[in-house]
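Enquirer: Next up, some structures in structure tokens.
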Structure P
Amino acid sequence: MPTIKISRAELFYELRGQGPTMCHLHGGTVGRSHFALLSPILAEQFQVLDFDLRGVGDSASDPMPDRLVDWADDTIELLDALGIDRVSLHGSSAGGLVALEFAAKYPERVDHLILSCIHARPDDADRLRRRIRAALTDASDPEALLAWYTFMFFSRGYLESAQAGEGIALLHRIAETMHAAHLRTPSGGPRTDVDMSAVLERIVRPTLVIAGSQDITIPLNGGPSGVGPGEMACRLRGQFEVIDAGHLALVERPQEVAEIITRWIDGEASALAQQLHHGKHARDEQQSNWEVG
């Protein structure tokens with residue numbers, strides 16, 4: 001297994017495909033399996049970097065850190081070690097919070113920022129959800145916990161579809177990774193019930209926000225005490241896309257998510273090329289006027 005030793009951990013990583021680099025940040029203790037169905041599709045156009053965050057999955061020789069920004073700092077060290085200068089950064093769920101920390105702290109290393117199934121500030125109902133999950137985790141009942149995750153992470157329509165078997169099998173792997181991570185780090189690692197709304201003002205890179213219309217973990221329309229995906233996109237002046245999926249939208253609809261991401265990045269590149277062309281044309285005209293004068 002390819003691993004790289006950084007200052008605070010040994011990280012397992014996978015690189016596939018060719019082209020500009022797309023770096024994925026998985027949700028909390030979920031592990032890189034979060035992107036298992038999406039990455040092969042994106043690898044047709046990008047060099048895709050998947051890795052397990054410190055203390056999670058195959059990067060588990062060290063415990064999870066205490067802060068989200070520590071995971072962001074690990075990510076910059078990994079990119080440096082791999083000789084990767086700039087990336088399109090995609091964080092999903094709690095990985096989106098890490099992506100926000102990274103993009104705010106290291107904007108010069110980010111070409112595009114993609115945030116999926118994430119809010120910037122949880123509402124009051126989300127705190128109740130976390131209490132229920134914590135109680136199930138403390139009860140050490142794997143079957144009850146898996147049932148909870150299945151209910152919270154997938155849309156009802158998907159669970160009744162022909163594709164549900166693949167997603168549920170993947171969720172089994174994810175649940176095992178999550179359980180193992182919590183056993184290794186009893187503190188639970190970085191808190192994800194944090195208010196990141198102030199960080200939004202520090203984001204300067206083009207941003208795409210993707211939300212699932214059936215997501216009950218990070219609902220499209222949360223309570224007024226929170227900052228949900230729609231308000232995030234507005235504050236970031238970013239592109240906002242809603243798809244018919246639950247919280248694991250990358251598992252339910254990987255092809256659709258890949259198409260949204262690819263189309264948006266291609267559009268951003270085209271817009272930048274146009275701006276550069278118009279800027280050159282304006283400079284040429286100005287130079288011509290000076291010469292005539």
Structure Q
Amino acid sequence: MNSTLGQSSGCQFPAIFNFGDSNSDTGSVSATFHQVPLPNGKTFFSKASGRFSDGRLIIDFIAQKLGLPYLSAYLDAIATNFRHGANFAASGSTVQPARVYKGDFNPLSLDIQLNQFEQFKSRTTELYNQAKSSWVTSNLPRPEDFSKALYTMDTGQNDLHAGLASMTEKQVQTSIPNIIDQFALAVEKLYQQGARAFWIHNTGPIGCLPYFVVNYPPKPGNADQNGCVKSYNEVAQEFNNQLKDRVSKLRSHLQDALFTYVDIYTAKYSLISEARKHGFVNRLGYCCGHPWG
């Protein structure tokens with residue numbers, strides 16, 4: 001991240017607009033359904049922070065590196081400042097509409113997040129241009145910043161989770177092109193709205209999530225050297241291969257756009273493999289009262 005982001009390397013973005021799931025949700029679920037309870041947030045914020053994490057998320061470090069404040073959730077209406085962007089990510093959400101899957105997944109899927117962004121852009125631009133007070137404009141993004149902002153996306157994990165919980169692995173593999181199509185469509189819609197700089201995460205090693213390791217322990221011969229479900233990780237790798245290929249095609253198709261594809265899978269798997277080196281006794285344990293990793 002240091003070599004790619006940061007004012008020292010010439011990257012300056014006035015705002016960030018983020019889309020995704022619990023990997024980058026900074027308050028959507030708390031604002032919409034219920035407060036994410038302690039011990040979430042305890043390590044860094046010393047209070048519940050709207051994040052499914054005891055500390056900060058990658059999106060927080062991205063904002064910090066760019067010299068911007070942590071992103072507020074679009075749905076958080078109390079004392080919220082959107083001057084430097086907004087976060088549309090929602091924990092438990094999917095790329096495809098939630099109705100596609102069985103189970104209790106967040107209805108704020110990627111297409112809904114895009115609709116929220118389009119409304120946000122239209123409404124804030126109107127308010128900014130009509131404002132007669134600097135207090136109003138100081139809490140809103142400048143209209144010209146939408147084309148200069150960084151657009152970050154981290155989603156797809158829950159689509160794979162939903163599939164693995166209700167379908168065969170082969171069926172999940174077959175569903176991946178549809179998920180990638182929906183993802184690419186979202187990128188193209190953002191491009192039509194003026195987005196030009198995209199920061200896209202692939203998905204992590206889903207077979208290492210405590211939820212799967214604990215509830216669906218790997219069968220003999222299906223565990224890797226770290227105890228992860230090997231075949232589930234292969235599904236994640238196939239998703240990532242197709243996502244990377246599509247990003248390459250988008251790069252050629254949307255020639256005015258800049259794309260950064262981030263290999264989150266390798267980063268997370270490396271941390272799991274070297275858990276003891278980083279002070280973790282149980283590499284596949286979970287924190288904060290839930291087994292999502």
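What follows draws every value from the coordinates through simple rules; no lab data is involved. Note that the structure is predicted; figures quoted are calculated from it, not measured. Cβ atoms are built from the backbone, for glycine too; each structure is taken alone.
Enquirer: Comparing mean count of other Cβ atoms within 10 Å over residues 17-24 across structures P, Q, which is largest?
Expert: Structure Q gives the largest value of mean count of other Cβ atoms within 10 Å over residues 17-24 among P, Q.
Enquirer: Of structures P, Q, which gives -14500 when helix-only ellipticity at 222 nm (-39500 (n - 2.57) for each DSSP H run of 4 or more, over all residues; to 500) is computed from the coordinates?
Expert: So the calculation was done on P.
Enquirer: OK, next. Taking relative contact order in percent (Cα under 8 Å, 6 or more apart) for each of P, Q, which is largest?
Expert: The maximum falls on structure P.
Enquirer: Using mean count of other Cβ atoms within 10 Å over residues 113-120 as the calculated read-out, with 17.5 as its value, let me know the right label among P, Q.
Expert: Q
Enquirer: Ranked by mean count of other Cβ atoms within 10 Å over residues 25-32, which of P, Q sits at the highest value?
Expert: Greatest value across P, Q: structure P.
Enquirer: If mean count of other Cβ atoms within 10 Å over residues 193-200 computes to 19.0, which of P, Q did it come from?
Expert: Structure of origin is Q.
Enquirer: Suppose you compute P(r) over Cα pairs in 10 Å bins from 0, in percent, for residues 89-144 alone for every structure in P, Q: which one lands on 23, 33, 23, 17, 4?
Expert: Clearly, the read-out refers to Q.
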